[in-house]
1. Taking 2.1 as the value of distance in nm of label points 7 Å out along Cα→Cβ at positions 402 and 418 derived from one of the structures shown (1, 2), identify that structure.
2. As an exercise: P(r) over Cα pairs in 10 Å bins from 0, in percent, for residues 106-177 alone, calculated from one structure in 1, 2, equals 17, 37, 34, 11, 1. Which structure is it?
3. If Kirkwood radius over Cα pairs in Å, for residues 250-337 alone computes to 16.8, which of 1, 2 did it come from?
4. Given a value of 28 for relative contact order in percent (Cα under 8 Å, 6 or more apart), point me to the structure among 1, 2 it was derived from.
5. Kirkwood radius over Cα pairs in Å was computed and gave 21.4; which structure, 1, 2, did it come from?
6. When FRET efficiency 1/(1 + (r/R0)^6) of positions 194 and 314 (r between Cβ atoms, R0 = 35 Å, to 0.05) is compared over structures 1, 2, which one is greatest?
7. For the read-out FRET efficiency 1/(1 + (r/R0)^6) of positions 26 and 226 (r between Cβ atoms, R0 = 25 Å, to 0.05), a value of 0.00 was computed from one structure; give its label from 1, 2.
8. Work out the source of 35, 24, 18 here, i.e. which of 1, 2 gives that when semi-axes √(5λ) of the Cα gyration tensor in Å, for residues 90-209 alone is computed.
Structure 1
Amino acid sequence: MSHSETRALPFLDPMSLVLTIAFVAFLLAMVGLKYWLAWRQIRHVTEHAAAVPRQFADRVSLDAHRRAAAYTVEKTRLGLFETAFGAALLVGLTLLGGLDWLVGRLSTLTNSDFVLQMLIVSVVLLLASLLDLPFAWYRQFRIEQKFGFNRMTLRLWIADLAKSLVLTATLGLPLLAAVLWLMDRAGDLWWIYAWLLWVGFNALVLVLYPTLIAPLFNKFEPLKDGGLADRIAALLARTGFSSRGVFVMDGSRRSAHGNAYFTGLGRAKRIVFFDTLVERLQPSEIEAVLAHELGHFRLRHIAKRLILSFVASLAFLALLGWLVNQAWFYTGLGVTPSLAGSNHGIALVLFALVLPVFTFLFAPLASLLSRRHEFEADAFAARHASAGDLINALVKLYQDNASTLTPDPLHSAFYDSHPPASTRIERLAQQPV
């Protein structure tokens, strides 16, 4: 008997109906809120495009300010299309029977429950990635190109996609197989073992990323500017920070945007500057930017975020551990569960698809925490470097990245991980010298 012949008949018990109604209600609320916030952002940015905010009047030209406004509006409008498409795809896969149909087709390819569940997750992930490609292409070769940021060729873009696919399969398929095995063999508490596996996997990726993963996409060279290197070494010494080196990345190969970041875990930590940032900023400004990033580590922001994400993942896995055995979880989302075989892959897919719908309203809390950490890191940088140099660096980065100086307050509060430019500059200006 095939898998498709052992699937339960579709039905809607009271719990299924409750889940369906809740899912539709939360989805409509999420889409409506996203559209409302997006239109607020477009209107607010457009209305304030005619004049540079007073804090930046002597630093940012009107043309640069208008360019940033236009860039923000175009990205936000693309987001509207992505939101509509994502919602339609989600409904199509769930309530309209897309996932149910896909499971039926895949079940004809194998008689192994385990292989079927692997196929279900893999095919849905691949399908979602393929359907996202037109938006990614438009973002890179239309919006980024129009505003002078894109430096990628189509060939490089495709090469990056191929590398990402191979890397995802190399790392993700063994992880998926291990999780499905635990769901099959580890009993009702499988989710605890899966969580421990997830924590270990993330730690391994953090250790391997600087030396094995990141070099697949970019070239990293040790910082050669002796004066800047000495300045950075002095900053590291007085803040008690150690790393495996300071590197410059060829970010200009793909984009004109500038950035700096830390990567790695424990003794594998690296400091990385985009070459575009090194070329644009003065040594004292680069030192201030680095001091800000050091602040995140010194104040344990990275550790706190990791712990918070691990606690959240444990809670969500515990919830999934309960839902996976509830028939209404499947039928309420348009999927007919199998009576004889495993439904674990289906459960993983459904949970991943609908979880963002029910957790979207918590986004402002994550943004609030992130902005608080940014203020604290700015204060750290002001103490160990120079508030004035950090202000100068930030203004240059706002200009170079075409970041709007006048975001809508509600849109910013909901989405932005960094404080609005004007608020951030004002706080830095008030720091003691």
Structure 2
Amino acid sequence: MTTPVSDVDEADPPVDPDYPLTPVPRSARRGVLSISVVLIGFTIFAPTLMAGASIGAAFPFAEFLAVLLVGSVVLGAYVAAIGFLGARTGLTTVVMSRYTFGTAGSKVVSLLLGGTQVGWYGVAVGTIGQMTALAFGWESAWAPALVMIAVSVLMMLTALYGYEGMYWVSLISTPLILVLAFWITGMALTEVGGIGGLFDIAPATTMTWAAAVTTVVGTFASAGTQAANWTRFARRGRDAVIACAVGFAIGNGLMVFFGAVAALAFGEGDFTTLLLGMGMIGWGLFFLFGNLWKSNADAAYAFGVAGAEMASSTRKGPFIIGGVAIGTLLALTGVESHIIGYLSLLGVLIPPLGGVLIGDWIARWRSGQPALSTLTEKVRWQALVPYALGCLVAWGSNELGVGIAPLNGIMVALVLAWAFGRRSTKS
């Protein structure tokens, strides 16, 4: 009988008190409320409002609600499964991947997940710079650039402080963005004469169902796959599932909804232009900054632990600093203007990765996992092949508009990883 990884090696505490490479000991575990606060702070995320605006402007309101429901259920169920694994193992997603992809194959996972979070970081910082320039009427490029650099440093310092820093910033930032979300929704409903008026509005743009659901899932496909980074602090798997359901299915869904309602009411899918047209650019900047501070601290934390796994380091700090530097450079080049294409790519490439982790865990590790130090396989084709095929199916589904691309990718990867895992266990 193997020993559950969450109880292994607790006698030798790591250098980093956030345990980037080792199981979180029982003494450091948190309750469902604490985990929920962190995850809600993560998913109450301004760029999700922007994604919601782009989707809402493309569908009649009734059809949009169906798109949102499907996307939120897929995302919520997927993230809850990953979160459950985090609580059971006490490990981050990238460290869990050593069991599934091998000690060398896991570096691909770290690069993929860490890299996508660097991109998100750049989107958020760029959004702050762009909105600051609009709010103050700046025409020069250097002023918003200095703002981007300054706020990026603040976000980096919060991430370096670890779980505690993100918890306390969540308590401040989450109410701020919710105030903005309810405010713009209220103005939108006033503009159209209430909820009933939304059903009578014709969409201003077009988008396929497949692309819309993929975008909803893509809003947090990368971050959701790394939910274990936070749920590993949960005392029980059930606590992790509840926290993920609240944070991703409800929190993320509400943000998409709020952005869509405003876009549909005012006929504008670009969120920054929407706020400008509503006369809310100044208040929007204030509330968005508070929110993006927390969300980017989470993103920096995620690519920090991914970098630590890649380098087999017990310290995440240097990788947080390096990732922040890259993300800031992306922001300075205007990465935020490509958010929808980016979300679509994430909805194709990231969910199959989680499918592989889930399928392999069901096949081989449900009764417990050995200590990390006992792992010998460098690369496991039994994981890489299902992941590649899952991505191929998700991409084809997205291009052809067949089914729900992220769900198709997850299921293909999960079933193949389970089948290959069972075969390797018996041989």
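Every number in this text was worked out from the coordinates using simple rules, so none of it is lab data. Being a predicted model, the structure only gives us computed values, none of them experimental. Cβ atoms are built from the backbone, for glycine too; each structure is taken alone.
1. The read-out was computed on structure 2.
2. Working: 1: 17, 37, 26, 15, 5, 0; 2: 17, 37, 34, 11, 1.
For P(r) over Cα pairs in 10 Å bins from 0, in percent, for residues 106-177 alone, the value 17, 37, 34, 11, 1 is produced by structure 2.
3. The read-out was computed on structure 1.
4. Derived from the structure labelled 1.
5. The value was obtained from structure 2.
6. 1
7. Of the structures listed, the value fits 1.
8. Traced to structure 2.
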